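In the part that follows, the structures are each spelled out as structure tokens.
Coordinate-derived values only; no laboratory data. Computed from a prediction, not measured in an experiment: that's the story for all the values here. Cβ atoms are built from the backbone, for glycine too; each structure is taken alone.
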Structure P
């Protein structure tokens, strides 16, 4: 027999059965049940798992499930069935339906007459045939079975008609399991929860730890800088990572922030005007509805804010055009626009005006927004602003 299971045969258990099927305790799912799966491993350690691989024969309806070891977990009373496939198992798929395609399921199935009354006490690799349909779906996994692959069988598929296109028709479903305490190698679509806090898995080349509620990327080299692409979520506040753009970032507990906040800059080269005598962010006759600039507060909590524009007042030498910053944290106004903090100009000829201000007592790591606010000192004289800019520089 090429498919054996320890502690299953009612007649006898050979020493070879015991040796090939014995794999030890497996990845826990509960305090008494384990995770069903194929044991990982490959010759030379090149692949995550090669056991029970389905290889099709080009131009035919035939395939072969290769050797490998697996565990199939059943109920608490029945326990887990260790299985070893010691020789390749040939499979033949029935021809396709005349009208519709179907999806077949390849499984490793346990028959145990003591519990299921099947008259069989053995492990088997077999095909569960799907139902032809306009939009076919895979059949349900039989009880006490481990899904290995799905195989799409198109309408009118047969050996004489070219057979199954194996490179595109089969989908790998094989879950993995490892001895208790081992790091579980998984596929990128594996959504199963961990068995306990401190349980580790390797997924998409990233080591993750089960926190009790979620898989959390494990820091690569505690205290070191994680390479670009290695982490999407930080493992601890103060962790650093490189980005694909070459920027060094620091995890603040909820988000990645620039490790060294640099100057931030925004500008508008489209002129606009206002006749509002109170500060407004909106200018008329411009495509820029409001000029804003976001910046991250540095560890010192202090920045220099610079702003400026080319300002003039239409046909008036006495009206003044004021531009002042408004600083907000979310919806909270930290600095309201004020003439004391304004860059101001007057006259019918445009003049470049600017000012610099120091803002203190910011929350380090928080993101603030500066909005350019404008007003005229006369409701009948348009105050024009062109080449508007905002800039912040962190203070150490």
Structure Q
């Protein structure tokens, strides 16, 4: 990730410190990111894409009668307690009318149950993927622009079989993210004839996982699937597996598609490493977003940047339609994404969307990652791809179905 991206994303925290002097009419939304913790390398690009959406809103008329949309940035640290604390501050102290994030599933579940749902605040996560989020009793307040890991785990299982991998060992982080992915993967891989030679949970942030890896290797497979985070314990596990030659092939999901393994271990040592991740559907909207994001120093291929942008733009649309009333934002979001025959709105077209809302006309938001029509649980289907590590970072190997 280049220095410009990190500097711009870091400015989000500085901007938050200034919100206390903002005009009272400003409309605040919470951006709860994994700024520290196991996805710290991913978070700056995700926050930067959210900032892009906010800047477009403010440059094209703002909210309501010209009120500015102001971000209140909190660090959920991919941790349930931190997620709850960040959401509590955003809702109860800063007075946000909606939440974008947290980034990680455990923090999403905790923040939703402890803060958002009791307060009647709509929450959209761009990257919380655990199937457990689907089961929240959320009063139709919790949504996500990224698919459940039930989709990803099963799609990855099918893709590995297509790649000729008949048996695998599975290591997964013992949290909502890791267990959700692992169980979906295992069910599908075995259903289509694959063999799981070992299947074990591990705790995060241990100094070493050599004993775990030795047990996993006893099953005899040459392929290890790691459902973890590439900035945290997943990196440690991958490093030690490579150093000790426990396996030949390595596979991760979106949490492992991070720059950290490449920087720490070297691309030349990751020639047999594959990772899955959601990708935007090829569309004019994706091209528009990619250009605009590049213009501010962003990498449009970074993981979750399209879903982060869309979550923020959708939240702004819902706030506009709700007239800034936080009690109506969830219902407004549901209504906005239920239309199928409205006028198309693409990324960056805030003034057009604002006019359509003012005129009471339906619109269809064709986002960077796709068109959104949330199901009853606030979930969406998704498009995934399998990536390998090349000379210039992650390169797509194949689409996943």
Structure R
């Protein structure tokens, strides 16, 4: 049976109230676990705990959630079928898809992102594994908090459309001015050295942003290697690499330990392993390691950024895309200190302006751009522009 755990609040009330979370999962164990995790959090409350997607669709107007944690496999109506019905009833609802780490569920999660889901989270195979359960708890709370905060900053009647290719979004041709009272971000000059490698780091919202970006980067990929670290678990990175290859029409794959880095290729850090670059004679090679998480992430962006300095020095050009936390900021600082350059995605086009915001606020960026402007800028930089 469906159980409502908190009464609905007035939609136009002051936005100091806790985020209202609707948990939809046919497992009573998972529902109970999430409820216990969220109970101590002062900025969120479980508004409803429901067994099926059909329950969620029928009760969304009464529950009025800000965020829904939506399981994929459920009786009566599964998550991927419930997703568009929920968004039809509440366009600005934040939906986080939850699934186990199977290839089928990874594919469904990617489809959900294209249908309007905000993010996904892998469920542990067993909640009795302390490490896996703790990672799930930490990631879930952070995603709810950061994604929920974004929708609450938006106008009540508006919703954030999914990221789209640059040509479909001409209104973002110019960056929006900073809000009143916010200081202008410090910009550095671009490196005078020619870039020789493109490094990209991303997290929440990253899969959509990456696919938008690489669609326009063919001229760069053909002549230079592209290395990407996206915060993502195993299996999901396999699917992401396949999607990147499809939209870019260029070779893209999970990086292999020891393989030589060459132009014309997209190398994606595999889920669960950090990706670094090392010298291999006169060439660069991939080095994967199974070390502990860095910045709560594995793979993490900082190891890739920092290791690239030993190989390309001031020829490293880094891009920090949408994502929670500050991963990439420390590595970006070291890239700039070595003579390279950093570009960050701007706040308006980011799903979460954590990682790019940290880089921008650290004063290490030569440009902070809407997603639709990043590919054209990269093409100019790799073609010889230095400004």
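One of P, Q, R was used to compute distance in nm of label points 7 Å out along Cα→Cβ at positions 54 and 350, and the answer was 4.2. Which one was it? Computed on structure R.
Among candidates P, Q, R, the computation of volume of the Cα convex hull per residue in Å³, for residues 190-301 alone that gave 112 used structure R. Calculating distance in nm of label points 7 Å out along Cα→Cβ at positions 86 and 214 for structures P, Q, R picks out P as the one with the greatest value.
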